[in-house]
Structure 1
Amino acid sequence: MTRTKSIKIRLTSDEHRRLKALAGARGISALLRRCALGPDRRQVQNERLRVVAELARAGNLLNQIARHFERRMPSDQIQIVSQLIAVERQLSRFKTL
């Protein structure tokens, strides 16, 4: 999509500084578009794809751990289970996305 329209606004130096700080590397235009129009669908889709890819990597890792787990002694299995619980806690944060 090509953006061809522009809007000019007047700001004080302080307002401009604050907007630049809020916008960060993306720039003031992107900040104002996001605030006024909501998130860009492409950005939302890219974020979802990133989360899905991360979950796929976690699933692959869990499969590797499960295969490794089957070949271990019971004393080693306790340590592996505790590590899996830590992984589960990390993955639970994705439920809120």
Structure 2
Amino acid sequence: MKIPATEFKAKCLKLMDRVAKTGEPVVITKRGREVARLIHVEPEPGSLFGYMRGTVRFAGDVATPIEGDWSALRGDEDYLYEESRAARSRARVSAKRKAGKA
């Protein structure tokens, strides 16, 4: 909807209510040239901080350490990282080769 500035000035509050209700923008003109647009403002989303409050339930004691033998404490989990170490090593060698050619 296009409306001249003088008419907008006279009907401003009604037009604002209409835009809020319908979401249809109003273009304001001055001497036939578009100068402003009245649009519906989307509500700002709430903060993400704390949005999951109250959604977790604790079952039992979460502070006391778990009984049992952890592989991280035994030091026998190195096999999990062998592939990534090899990949990093290959990447370093490749980078050195490229640097030498440059």
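No lab work stands behind these numbers, since they all come straight from the coordinates. Remember, predicted model here, so these are calculated numbers, not experimental data. Cβ atoms are built from the backbone, for glycine too; each structure is taken alone.
Can you rank 1, 2 by distance in nm of label points 7 Å out along Cα→Cβ at positions 1 and 49 and just name the one with the largest value? Working shown, then result.
Working: 1: 1.7; 2: 4.0.
The structure with the largest value is 2.
48, 16, 9 is what came out when semi-axes √(5λ) of the Cα gyration tensor in Å was calculated for one structure; which of 1, 2 is it? Display every interim value, and only then the final one.
Working: 1: 48, 16, 9; 2: 64, 33, 8.
It must be structure 1, since only it matches.
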Given 4.0 for distance in nm of label points 7 Å out along Cα→Cβ at positions 41 and 89, calculated: source structure among 1, 2: 1
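-24500 is what came out when helix-only ellipticity at 222 nm (-39500 (n - 2.57) for each DSSP H run of 4 or more, over all residues; to 500) was calculated for one structure; which of 1, 2 is it?
Source structure: 1.
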Mean count of other Cβ atoms within 10 Å over residues 9-16 from the coordinates reads 12.0; which among 1, 2: 2
